[in-house]
Structure 1
Amino acid sequence: MAIKTIDVDKLADETGNLYEALAILAKRSRQLASQEKAELDEKLAYFEGFEPELEDPRFAEEQRRIAVKYELAPEPTEKAINEMLEGQVYFRDPSENGDQ
């Protein structure tokens, strides 16, 4: 992953507080990482039970293709930052009361 500078003021503008923005980004990043792991586990579960066939070049190529796809994908943190900057992350302040 190449190093990119991020305007932290834009992140702070989203929530009003930089630390809150970072906490939200951390939670969203963990959600995305969990989803990716579940998807990868599901795809690799297909290959379980094919022990003798795993030597087949087609199986090896398919596993390699899946691995490369996930290695080249953006990191969950990068995805979370992009989502927040594009206004796609839903968050709420639990200290604000809706009864006002």
Structure 2
Amino acid sequence: MNITKEQVEHVAKLARLNLTEEEKERLTGEMENIIAFADKLNELDTTGVEPTAHVIPIQNVFREDVVKPSYEREKILGNAPLQEDGCFLVPQVVE
């Protein structure tokens, strides 16, 4: 598929890009290469392949969620310059 300079200008306008003439020429060629690559991928026979299938089987790699005791609140707040009601006290930044 051939990409025209006008199509590049249209896409640039949609993306609110100001392109020089040199950039338009370069992007025309690059977009043609991208479309050609996508066309080549469309030639592959994908019958029987699920759309989200992977080459290798992938398992969930997350660990089990295990409840563990947390740090002691007094220890954490021990280095806080200011604290109130068991929480860090920070200066107000919004009026």
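Can you tell which of 1, 2 yields 68, 47, 18 when Cα extents along the principal axes in Å is derived from it?
On the way: 1: 64, 35, 17; 2: 68, 47, 18.
Among 1, 2, the structure yielding 68, 47, 18 for Cα extents along the principal axes in Å is 2.
For the read-out helix-only ellipticity at 222 nm (-39500 (n - 2.57) for each DSSP H run of 4 or more, over all residues; to 500), a value of -20500 was computed from one structure; give its label from 1, 2. Label of the originating structure: 1. Ranked by relative contact order in percent (Cα under 8 Å, 6 or more apart), structures 1, 2 are topped by 1, which has the highest value.
Computed from the coordinates by the stated procedures, all read-outs in this text should not be read as laboratory data. Predicted model only: the values in this text are computed from it and were never measured.
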